[in-house]
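Taken together, the values in this text are just the output of simple stated rules run on the coordinates, not laboratory data. Since the model is a prediction, treat every value here as computed from it, not as a measurement. Cβ atoms are built from the backbone, for glycine too; each structure is taken alone.
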Structure P
Amino acid sequence: MLHPWRCNHGTTLALALELGLVEICLMHPLDVVKTRFQIQRNKSDPSSYKGLGDCFKKIYRSEGLLGFYKGILPPILAETPKRAVKFFTFEQYKKLLTPLSLPPALVFAIAGLGSGLTEAIVVNPFEVVKVRLQANRDAFAQQPSTIAQARHIIRTEGLGLRGLNKGLSATLGRHGVFNMVYFGFYFNVKNAFPINKDAKLEFLRKFVIGLASGTLASIINIPFDVAKSRIQGPQPEPGVIKYRSCWRTIITVYKEEGFLALYKGLLPKIMRLGPGGAVMLLVYEYSYAWLQKNW
């Protein structure tokens, strides 16, 4: 069996990409469900989802098994550049901050924030296409392909902040806050506890801290995620843009639907990004340690 702490350079890079693709394929149904909850406004509507189980049941009945995989191509296409940008820029921001003699806790948090903001710029066009596809309730075979959807957005709305880059401010908030908490919590908590000499127990220690990091980051950043889904998804009235900027959308959702509406889709988000975030950090950690030792 191949253990993360025994991988060579080529294996760790291949493993990182492989785990990313596996995570998307396994967890994408939760992302579809999360988006459906976040764009849902009226609970009294008979077609609305009453809970997690009800959402899974209704999607399966009306859209089939493939309905859970709507919009899966954009995240697959964005996976490699997304991960490369996330971890590469995190290290670069750390290097830039080191000469400033800031507390380590602050360095990790600021570097995480910077990496998240950079990552958001790269992934936002993919997110716009993904959300449009996920919001479509037609049967999988009846909805447009990823390429057709992207072309339609570009043709009708353009490439700017009202088109393929719609919701950029909310995506910046979502990824910036997530990575700030994600990296900041993980490295500060990990460094506060002694390293375990047993490799398997050390792996478990890091996994638990990574799981907590992904979960906490998901809880804190979800209002930005809800705003992003509202801005990038279908508007309540065709032809009328209700959700425009990030903060205005958050305020509108809060005023019209209450505080808890800003946490729609939290459970499927945690179910996906808690364990997924832990695995991603572990692959990064062991890969980076090997490179530092051997290069």
Structure Q
Amino acid sequence: MLRLAIGIGDHMLHFATQTWITSFSPKDRLGRNISLYGLFFGLGFAAGPLMTGFLKVNTTLPFIISSAISLAAWLTVWLLKNERPEHDSDSSSFFGTMKRFGKVFKYAWVAFLPPFGYGFLEASLNGNFPVYAMRSGIGVDAVALLLPAFAIGGILSQLPLGILSDKLGRRNVLLVVTLAGFISFTAAGLLENSTTGLLICFFIAGTVVGSTFSLGISYMADLLPKQLLPAGNLMCGIFFSFGSISGPFIGGLAIQWLKGISFFYVISTMLLLIFIALVAVRHEGSTQQANSV
């Protein structure tokens, strides 16, 4: 029950934060602002597992520290002005809500694929990769290096890629990073007997695809008018959750049934499919079309 409550609160927190940033950021700084959000998101994920070291001191200490950080964040929220994003006039009814979500999916569905891919990728690496590594003869020490290498790569590239997306466009940057991620994980599948090779591949992969979540949110904000951003951000979170749920499931099936085929090919295939979708779908003028509907 506690984990369920934390999950609900966590999703509400991300939804509110993303909607706030996308609703009130100027277009020429949206990528930068969302990338800062993604940067701290990544720092939290990287720092969280370090809490297990406090178990040696006291088994309750990680929970006490986490609750103290949450309390500090809650107190700072009282210093902020309460902003209200634009919303549709028909959003109060059930059918109006369904219409709004249908409109969001129609014009921005391709932007939900990068958050889905990031959730799939992150959950698969953290959940499936240690199991696959043990079965493949990759040592515990190597796993302890590889996963942080991916996280560090994502942290280092968040802000530069966000700024670059403001200059070159979100879709163009997403095309490059998903293709580079596909190549990186394909190379990891070919070099999985080399710890050094895997370390390089993981770092490069983290550098390019570690920003797909924040880039996907920025791309969604480009495709939708402001009154649809709350629904769009909610769907970004839903697709991220879908990825987090399906990633370990599909990865586990691949490890169990696809003997002789590298686990990394599952991730690279997923990234390739997202790249193909981005290439195939063009959404120029979607915001104007959505406004006119």
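The table for this structure:
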{"read-out": "Computed 15.5 for Kirkwood radius over Cα pairs in Å, for residues 36-99 alone - originating structure among P, Q", "value": "Q"}
{"read-out": "When relative contact order in percent (Cα under 8 Å, 6 or more apart) is computed for each of P, Q, the largest belongs to", "value": "Q"}
{"read-out": "Structure responsible for 4.2, with distance in nm of label points 7 Å out along Cα→Cβ at positions 68 and 204 calculated and labels P, Q on offer", "value": "Q"}
{"read-out": "Answer label among P, Q for the case where distance in nm of label points 7 Å out along Cα→Cβ at positions 132 and 180, calculated from the coordinates, equals 3.1", "value": "P"}
{"read-out": "Comparison of P, Q by mean count of other Cβ atoms within 10 Å over residues 28-35 - largest value held by", "value": "P"}
